[in-house]
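Given below, in the form of structure tokens, are the structures.
Just so it is clear, none of the values below were taken in a lab; they were calculated from the coordinates. This one's a predicted model, so the numbers in the text were calculated from it and none came from an experiment.
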Structure I
Amino acid sequence: MRVTIEEIDIGFELPPSSHVIDVHGMNKGELVDSENQKSNAIHFDEQFSRQQGFSSPVATGMTSTFYANQLLTDFFGEDWFSGGSLATKYILPMYFGETIICRARVIGKEKEQAGCRLDMELWAEKPDGQKNMVGSASVLVRTI
């Protein structure tokens, strides 16, 4: 964490992270094997995706979740691994080649015996602000 817990208040926004959607990023976020690719061709096969009415392969929803998790890991480090929770909902497809920007904002802050609990709203969006994923996260930042 680059700032102290005292500097974080309701409304604080974590530094956003930006990524271009590609197969490499999808494979980092999921365990993808050749069998999985065959059964989920819409996510990997350009021709099949176009036949289904999409402009290119559609990123899996877990890709957005992976990048949101990475944002929280980068900011909170070990505290995220030892007590963070994340819930996401996918609301708009993302396509290969598109940019995704993950963001999180603190909406709750409460002292606990072992530290301070931060509740956050989080989302992933395109550069034009159109959201493709929304969710929530919570982390106990240990101050002891």
Structure II
Amino acid sequence: MTRKLLFSFALFGIIFAAGCSDHIKLTGTVVFDDGTVVPTGIVYFDSDKDKIRSLGPIMPDGTFTVSTSGDADGLPKGQTFKVSVVAEETKEILDASGEYIGTQRTPLIDPKYGNPATSGLTFTSDGKVKNFKITVNKAK
């Protein structure tokens, strides 16, 4: 075989493998029940099947992109995930001289969403949904 033919087979193999990913790309938005966006936090996707945890940091506009192994690769196909969301506002605490003494964390959303067992949120990675909207209640 010529080098050109070998190169063509190798290139085809790379393109084919890239098109047959075992992950689905997933983006979404996290909003409060009044429609305003949750501006910070992390969305977690936990699979009981393979004990996989995927996540997506929430951007200031409320959007997130899911990663499992890194680089926004998405979620493994064909699994159902329990979803949890953690969102809190952080504020540095300084003493009278301006020295850092700690961080105050204030929850933005109802704490039930921080636990996959109590959040009531699930997602199935069947490839039909590409943009997942999550609605949460504000912390009281």
Structure III
Amino acid sequence: MTAEKLRAILEDAINAPKFYPRDGTTFCNMAVQHVCQQFDVYDFDGMTANAMVAALTDKMLREWEACTGEEATMYALAGRLAIVGKTYAIHGHVAVVWPGSMALSGTYKKCVPMIANVGERNGIMKMSEAFAAAKGEPGYWVHKDSKC
């Protein structure tokens, strides 16, 4: 898969009405599942965001490996599937890394990946705009076999 194809898949997801926030409900987990399915990756089907991050953190999914934000961006630019995620007390948050340049975050005081965010606000944004910094930076993972 190319970066251009990945961008098209991500734009379709963030613009899909079924993933628009409504009645206080957001759909980050479902959007990430949808994107993964475009890669024939079904590891997260039916999972909440917290369950997805737990499976990745606990290394329950052998096809995924932890990486840095910089590496996740490089993988995305190569057309590979990279995910960012963090658990929270009630609902966690997950997103797919956008294949593009990193951007300076005032919150984290460094460059962070851009992501295709589905949540309270859908769009392409800095990771720091979608993840609360109060409890540290989220984790990043890449799928080992996601590049076509």
Task: Of the structures I, II, III, the one that -4000 was derived from, the read-out being helix-only ellipticity at 222 nm (-39500 (n - 2.57) for each DSSP H run of 4 or more, over all residues; to 500) - done: II
Task: At a computed 11, 33, 25, 15, 9, 5, 2, 0 (P(r) over Cα pairs in 10 Å bins from 0, in percent), which of I, II, III - done: II
Task: percent of Cα pairs over 17 Å apart, for residues 50-105 alone - highest-scoring structure of I, II, III - done: II
